[in-house]
Structure 1
Amino acid sequence: MSLLQEIVALISKEIILEWRRKYAFNGILLYIVSTIFVCYLSFNLQKSQLNPLTWNALFWIILLFTATNAIAKSFVQESEGRLLYYYTLVSSEAIILSKIIYNTLLMWLMSILGYVIYATILNNPVQDQGLFFLNMLLGGLGFSATLSMISAIASKSSQSSTLMVVLGFPVMIPLLLLLIKISKNAVDGLERSVSYNEISTLFAINLIVIAVSYLLFPYLWRS
């Protein structure tokens, strides 16, 4: 099979498995809803409105932990026998790209659902919806690409959970700061030209992470 056919086959496999074990998707959705509801109760919004800066920060914190729960186990949950079976059938490039694409689609779905629920319960102060939505899509791609590669590295260790935290925290912070800054501009309704540099940087970071994953994963896979 060609690389594209391998990627399509692997993504189809991931979707079928996710459809059969709906508890994973439902668990992530329950986490989003319960976290948003706890935020609603904590800030006592029946009497006061949440500050836009706090609203923005809380939203990305929720998405960050959602991404960690949804994506961090991409490779950790795979058994050694299944990975060996993949090794005999498909290329390593197809595996990492299919994981990134599938996790990106999952993260986009969770981000949109989370945004709708979050904006409905905690009000919606965003003035530039288009910029905020674009930032959310780029953030989902960045989270997925970064955490997929980190998950692949952590799966080679006996202390995978600890290694995920150690590797993930310093890598995710710069990405998270960019996302928060762009979304703040969208919340404030500033001119989009103000955010062009940050968007370009965010887009470049995503491309670099995907390229590095594509180039380095084969060496990790063979180990």
Structure 2
Amino acid sequence: MNYKMTKEVIDLLEQFEIENTNGHYQASMNGFKDWLCDKSSFENKQKQEPYWEGKETGRSPESAISTLLVHVNRYAKTYSKSAISESDFTTQEDFIYLINLKAFGKMTKMELIKKNIHDKPVGMLIITRLLKQGWIEQTESDVDKRNKIIFISEKGKQALEKQMKKIREATDIVAGNLSYHEKMELIRILNKLDRFHYPIFSRNIDSKDLIKTVYEEYSFKN
């Protein structure tokens, strides 16, 4: 008996169980074979350089990445708009703020605004709207009385829960036809980008100096 091969198969089965905790694949031999096929296909695709529009005329991969991120963001906003139609939510930011408060608990207004990558004026308008709806409440901070701590109210939880089915459906659609392994790889890549950009965003560099500052500090090619 080839014990080395047997161990490799057992290791693959263990990896399958770990990666399939969300039930994306059937917990059966057929599900395992589907997972293995997707995994093999994904690994083969990783070795190949993809095509992007304009590649043949010299368009850079950075340009393609920037454009595609903008496009996907616009698609996501379209589905989010559909998810909150016929509800009391005004924008997708309303329910995203509530989701963050429900998931991460109490925080200051600026902590919530920064978590959602918004400028202060835009974030304060959203928070004011949520306060008027009674979906969030605020109290004084025990650490600094000048700061207000905000948290989701019971009314806010009810409003959120009422729309969660449509919101989940919208997020499912945004992920489109990606396989499980493609989703995991996309999360890894987007997390890497987020970890790069967030510290820069948090510094509130003036717009006129932003590109010059980042280019110089991170030694981008000219």
Structure 3
Amino acid sequence: MPNSIKRRGLMLVLSSPSGAGKSTLARMLLTNKEELELALSISVTTRPRRPSEIEGVHYHFISPREFERLRDSDALIEWAEVHGNFYGTPREAAENALADGQDMLFDIDWQGALQLQEKMKGDVVSIFILPPSMADLKQRLHRRAEDSEDVINVRLDNARNEIERWRSYDYVIVNKDLDRAFHEVQSIVTAERLRRDRCPGLFDFVSSLLDEKLN
């Protein structure tokens, strides 16, 4: 589709149980700037920062009190409590980006995805990432080596409940092979960008085609 045709941005939502690969896929999608040009929606969270995480790049790390202030003032477009910590998406940045035609990537859990689908249904493209097996999921959590054994056990306990939410997503991908999963997500983004209802500029474009005079 010609770049001159005005298009509203979409909200690409990736969800999965911890360890199934959504964060890795998100990084791959963001790195592919020439083809995808996705911008990451930076969530706020009350969770302590991990050693590998950077403030303002992975999350905005804030206090529970500050989170409550944002939530209660309707400054968050979605929020959720996950593993005892709070996560949320700032409203203003997301809405401005969509209006400018920027596609936003949301690395969030099923609770946040459900809220986005309810509030901004026409803008959301949701993808749920499944592990090939529960045994594989457990191995991935251990290989990550960023959580204690107790935290890993909690994540495994919660994984089954999270996986049961797969029916509420537009697309479901089994992440057995990372490169294949990446290309499947990329294909979804390409197709969704071409949807008629995401391209209000098509009205003017088609009108100009019909009005065009041929010699």
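Just so you know, all these numbers are worked out from the coordinates, no wet-lab data involved. Keep in mind the model is a prediction, meaning the values are calculated, not measured. Cβ atoms are built from the backbone, for glycine too; each structure is taken alone.
A value of 19.6 was derived for mean count of other Cβ atoms within 10 Å over residues 56-63; which structure in 1, 2, 3 was it taken from? Corresponding structure: 1. If semi-axes √(5λ) of the Cα gyration tensor in Å, for residues 88-135 alone is computed to be 24, 11, 10, which of 1, 2, 3 is the source? Computing semi-axes √(5λ) of the Cα gyration tensor in Å, for residues 88-135 alone on every structure in 1, 2, 3 gives 24, 11, 10 only for 3.
Out of 1, 2, 3, which one gives 12.8 for mean projected area of the Cα convex hull in nm² as computed from the coordinates? Answer for the origin of the read-out: 1. With P(r) over Cα pairs in 10 Å bins from 0, in percent, for residues 16-63 alone coming out at 23, 31, 20, 20, 6, pick the structure among 1, 2, 3 it was computed from. Of the structures listed, the value fits 2.
Given a value of -13000 for helix-only ellipticity at 222 nm (-39500 (n - 2.57) for each DSSP H run of 4 or more, over all residues; to 500), point me to the structure among 1, 2, 3 it was derived from. Intermediate results must be reported in sequence, preceding the final value.
On the way: 1: -28000; 2: -22000; 3: -13000.
The read-out was computed on structure 3.
The value 18 for relative contact order in percent (Cα under 8 Å, 6 or more apart) was derived from one model only; which of 1, 2, 3 is it? Before the final figure, lay out each step's value.
Numbers: 1: 28; 2: 18; 3: 33.
Comparing all candidates, it corresponds to 2.
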